[in-house]
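Enquirer: So, here come the structures, one by one.
Just so you know, all these numbers are worked out from the coordinates, no wet-lab data involved. This one's a predicted model, so the numbers in the text were calculated from it and none came from an experiment. Cβ atoms are built from the backbone, for glycine too; each structure is taken alone.
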Structure 1
Amino acid sequence: MDHPVLRVLIYFALRTPPGTFSLFIIPALTPPEYRVTIINQKLSWNDRDFAGGGLVGISCATGNVVSGYRIADRYRQAGAKVVMGGVHASHLPQEALEHCDAVVIGEAESVWPQVVGDYEKGELKRIYEGKPLEDYFSGCFDYFMKLDPDVLYRTGILLSRGCKYHCEFCAPMFGKLRFVKIEQAMALIERVIQARRRPWGIKPNLVFRDDNIFSNPHYAKELFRRLAPLKINWTGNSSLDIAFDDEALQLAQASGCHLLFVGFETIHPERFAKTSVGNVRTPEDYRKAIRKLKSHGIKVMGSFVLGFDEDTPKDYLRMIGFWVSAGLYIVSLTMLTPFPGTALFKRLEAEDRILTHDWRKYNSLHHVVFKPKNMTSRQLQMWFFIMRLAGTLTSRFFLLAMGLILLSLLPRIIAHLAGF
């Protein structure tokens, strides 16, 4: 049988996103007789792209779903069958079905073989509900081990699903915490870093894309122990509780961790369960945690969110002061955004505070899409731009870069002052 082409598409903006690793899950579960094409980050399209007679899978987040719908419409017009998935379609399947033939809600591993089988029989259902599998990766492991290790090196490694926190502003997508088996994780990591070894001794720098590398301390510590002999550098995301576990810090340092992205979210840690760990109650407790991480050679990239109901302009000024005193390597700032499917979206919609359902504006960076409590949306937007500038100017990375630039210019400055 001559199988049609299966195209797997995903749309993100301009840079390699954390979700790229997951792009390979669908090809891994697709029968080998299919020819799979993965298209990611394509910025322009022409008529040749839209071929009929195939099965097209499109995964989107809220901020790029409008582009996803437009592409889905074009493929359907060309005669292809389109299946949509991802966090946005999972929470708004009826909206997605206006642009596609079927929607996969949740995780695809448990239902993708059925989707392909129904497509072959011409009996695609409108909705498929994926159930979270305890062991979601073993069925894909062999496929991942055959992938070009340079591709995996660029996308980063993802070893877990789920989150131990339940923040109001986070869209629930996955079930309970689950992890790639440690033996599979190490086999994948070793294959990737061996392909990146260089004869002049520069250590490979691996990126872990997990939302929280320390979501399970036991798993994390075992991972760190096994990474230590590999002599690599690595970066990842972590909750702040790693700073209160001396054994974890020692193991992380020995394993090559040199930077962690930490979601502080606010300078009022007592307001959030994910930040009020280890008796953290004040910004000073944050500073102690940052100093502890830095004492183990781990730089901290701090992430903060603007727009919480409790926030006032005074809080934002205090936040700048905290950045100056805390010594963060990099400051990351996003706008509070009520994504569909979140408790925040439901609450703000019930309070009639959602300003727009133009999903293109749901990018957490350039638009305020709800009515703030203590200021106007325009004022919050202004503060966001001010704070982003302040975050850049106060980050240690920026100061180091400026210092190196000035140092490189010093001979010219001296020569100019000396009249040469």
Structure 2
Amino acid sequence: MQDTLGAFVPGTIVHRAPHRSGPLSGLTFAVKDLFDVAGGMTGCGNPDWAATHKAAEVDAWAVDTLLGAGASLTGKTITDEISLGLLGINKFYGTPLNPRAPDRVPGGSSSGSASAVAGGLVDVALGTDSGGSVRIPASFCGIYGLRPTHGRISVAGMMTQAPLFDTVGYFTRDAMTFGRVGAMLLGEQATDALPTGIVVAADCFALADEPIRRALQPVVDRLRHAVPITVSPLAEGELLDWGRHQRILQKSEFHATFRDWIDRVNPRFSSEVAGAFADDGRIPSSDLAAAKTFRECASKRLDGLLDGRRMLCLPTSPILPIRRDARLSEIRAAVHRIVDLTGIAGLTGLPQVSLPVSTSGSIPVGLSLIGWRGGDAPLVAAARALAREFSIGLFEERP
């Protein structure tokens, strides 16, 4: 394999044969450089992190699970620096190509994983998602991506930055493979079925830019003919509060994770990542307490709205991917806006799938479904059913 996309960590590409034949035999996969692969370095997208840590001794749980199911490991993929990013930009290793929109960013922080899948270098790739790091690359690159219920898939052997939010996710190009991989990682397979009901989050769509709404509206209109739909605002108050409280809590956690290492090593960072640590994580205790209270209320609100049987429909991203040569001010504004929507599932710990349903011109636009807590398998099954019903994305049975 030649890395024509700049998706893989520079250097020797790691190859691992499967442990045995199994349900995923014949598939190849890559892993974000936050997952341990025995004998290799988990670099976390930063050369100073790699230089100050030891090689992994055992495979991460998710890596071992895919190898045990018959898939072959084909390499480690680039991530935003220490996974703090949503656009896929890495100062040290480069920005992987977005195969569907080469002049645009691929989304991050699981940028290389999404690029490798979208570009056909691998069939499957593992990513991580705290604030949108699987969902956004899936949307920007026009592929399937799952962020599971928080705690549903083991993060053992994965570098975590914000334990309250960190999840193991994955990407595929087609819905059939999406379901097969999900069954292995979730340890559960649900019968393909359309949701019994969908709640279209009106305020989430209103928050999105016009090209996003224009691209997704025909898909939502088609859904009305197949699934009972209710149109309702998600938030009882201000929708932007969801993302604001996610930022506060996640910032508190990633500062706690990296504070000692930064103080000891004084590592090199891009301006964007360095800026995230500029205030040393000083957050008023009253703001933290308010964010935790809001999180409990938001979780109850969404649990009640979905009621273990409905799914919430919203744009995956409120914006199109920005250009690769965007200015720093554009980068910061884009990240802030993205979390306004990705913070919904992140804050509440619910599963979310991004579906490659539409384009704006030639640029992919993802539609998301958020499932009920623990409803990961039905969510993946719904994605497969929707792909079949509406011929969304590629629907090819792999050998």
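Enquirer: Compute relative contact order in percent (Cα under 8 Å, 6 or more apart) for each of 1, 2 and report the one that scores greatest.
Expert: By relative contact order in percent (Cα under 8 Å, 6 or more apart), the leading structure of 1, 2 is 2.
Enquirer: Right, here's the next one. Identify the structure, out of 1, 2, from whose coordinates distance in nm of label points 7 Å out along Cα→Cβ at positions 83 and 267 was calculated to give 4.9.
Expert: It must be structure 1, since only it matches.
Enquirer: Determine which structure produced the value 23.6 for Kirkwood radius over Cα pairs in Å, calculated from the coordinates; the candidates are 1, 2.
Expert: 1
Enquirer: Tell me which of 1, 2 gives 0.00 when you compute FRET efficiency 1/(1 + (r/R0)^6) of positions 187 and 315 (r between Cβ atoms, R0 = 25 Å, to 0.05).
Expert: Corresponding structure: 1.
Enquirer: Who wins on distance in nm of label points 7 Å out along Cα→Cβ at positions 115 and 251 among 1, 2, i.e. which is largest?
Expert: 1
Enquirer: When mean count of other Cβ atoms within 10 Å over residues 203-210 is calculated for each of the structures 1, 2, which structure yields the highest value?
Expert: By mean count of other Cβ atoms within 10 Å over residues 203-210, the leading structure of 1, 2 is 1.
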